[in-house]
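Just so it is clear, none of the values below were taken in a lab; they were calculated from the coordinates. Bear in mind that the values here come from a model prediction, so they are computed numbers and not experimental data. Cβ atoms are built from the backbone, for glycine too; each structure is taken alone.
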Structure 1
């Protein structure tokens, strides 16, 4: 990116602030619950309904708000409200992504709606729908152990149905987070936006949408750009952003793929990579900076479904060279409607400039006089990237994200000059083992927690 490309990103798309304010009002009303809406909540919901006047959602949303205020809200009304909230955030997502695409000159293929018919609603899905309804009526401050105990049963039955595991995992995660916060009524500040995001997604996942069409298989060469590590107490996901060169000679595409593993909260740092050891090709590609040859991998939108036995390691491929040569011309896919949210934007870019710190110590990249804040708080502990190393770099491979009302750069890799030598550091450098002697020594001293846990699990299973 050049300074001329950064400058337009300083402008906030028209209507974005107003749209986010309307969503915030809705989320505040959800904190107290739709079963006891006060004067302030009723005013916020009326403003929410007014935002959809003259649109196809105008009638259903107005009816739903009237029902909430009258105290007669039904699951159908809840679905209308959740859908409208997601549509408003989806419009914000589209405005921001459109601004970014125009700035970068990036082309995006349109979204194709599924052609199948909605499947029948299984009992477990109906139970999940009823739980989301009860949460909306009670509000976050009304959540108690009784309501959360019902969630445990819904999760247990949903996990038995493969098609509902996405819903079950979401519900289970939110319930665990709420359980840790009970009594929510005593919390000084409720994470209203985050919990409302999860609530709306959960409601929409129970609405029986048509199943996605069978994704077409693709073959070709996959050139990694960098990995984004998402680690939580109970799960870890490594998301690879890459360029796909189709074997049929079609245009190069910007894609991503991900692998996931369950974990416990004591497994942190570089040890996380060992949880993914059953994906050797992916780990080898990111650690050794090598391309991958993929054969008949399903591609849904911009997401490549990972299948280990259809992938093999190829020749070395420098991610910075890939970004410099192929990224500017790569096309990408439109976002799945359910994923359209400003927080979900993560677009790979190559930035060359100078790292600077302001008086408060915040780090930014300066490109031709224009500055991009660097999200050093997103650096994972699974690799060699640190804030100090990022601050010495002259080139960054990263993800542009919209956070806290501005665009920020999340580094995936950096290139710097150390002792007159050009060096690179990537999030995935330790995927096949720690290469830093000091960190490796600390890891050895701490012991192999994963091996211990597996041995104990095996012992329990043998009893």
Structure 2
């Protein structure tokens, strides 16, 4: 008998149905989360994961079905009721206020921090939580969120969810919690999750990194098209069977993928050693160049510098030499008030406007082509971009870049929150584009993606400390170089 059968339910959703127009987001979903268990929730983008999570955290009321906490049905279940019953959520799209400090964001999330001295108490609460989950972090409680890296913001949001003021935390929903974290930070979080569950807490983990799901959960629920299609103990799955349950075909990847060999000549992109230290950067036509190392150690900075060195500003010129795929889509990726189509085609306006006016037919054809090629899950490209799941929004940003004619594509961890099936398709597209001579400079926190690159530059303390090629591109070598440090 499993934990879910033995222990009382923290939250139980019964026969939930949600529809958005003609789209059935949930079609009769029942999920029970018991005390002291970690549950993996998987499925392709648009399978219904975010919708069921929004019901559990109180942000969405189902059109049919019920929600119970501790065995008691709650008629008016919402955010207040969820928090009162110890439910917390770490969102894939970070929800912190960028203009406030870490302390002030802690106050926003925990209304019990009131009265004289609340700032000191908030600093103690969030520091204690950060220290427990991410030992060795360097985040100051009085730091402004907007000044932190995306990894640090994710760390603060995670720590805030696990912190306790008055109501004990019973269930934490982690929606792609490691999407912006490097391997070391991700390992720290998953280790803390195991301790939290051992002490009676519950976790719902949503991650497209299937190794995390298999190693950090007790039970896995597979969703597809708004329904639960499979539910088994995690030990009953391996990587291939889990992907098969989701409805994808696992494409075997060669242990040593074909790599581009640089035959000299002038690099297409180059940069001197950063701050006068370490190695210089270069990239040649048709290469996949990876940027690796611990998060926040200069990878995004060099991408921005390379972009500006080729453009001079963020306004795209006709026949631009470089295009950019943002990793932090909520901050500098999507235009939230625009349609899916407009978000996709914005980088191609010069090509779509031969006489100074956008040719609607060309624009629709371009949007339809990439919708089919990269499988953006929507029936209408005129829908708002925020109607898509986070992973599908990321697909739009990726399609936006690839739809241009720019010979260089700079990618800042672009596959955050994208399902494994789509990733495999995107990897194939990247390889095909590289074979035509296109150059990709790719920062990723996932070892699988780094391993696809022809050469990899490892960063530490803001500079390049190691260049790896071929069989030397391993997690062990990357971590070793990441902690080497930079000579004065």
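Here is how the numbers come out for the structure above:
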quantity: Origin of the derived value -10000 (helix-only ellipticity at 222 nm (-39500 (n - 2.57) for each DSSP H run of 4 or more, over all residues; to 500); candidates 1, 2); calculated: 2
quantity: Top of 1, 2 by FRET efficiency 1/(1 + (r/R0)^6) of positions 243 and 363 (r between Cβ atoms, R0 = 25 Å, to 0.05), largest first; calculated: 1
quantity: Test item: FRET efficiency 1/(1 + (r/R0)^6) of positions 123 and 227 (r between Cβ atoms, R0 = 41 Å, to 0.05) calculated as 0.35, pick one of 1, 2; calculated: 2
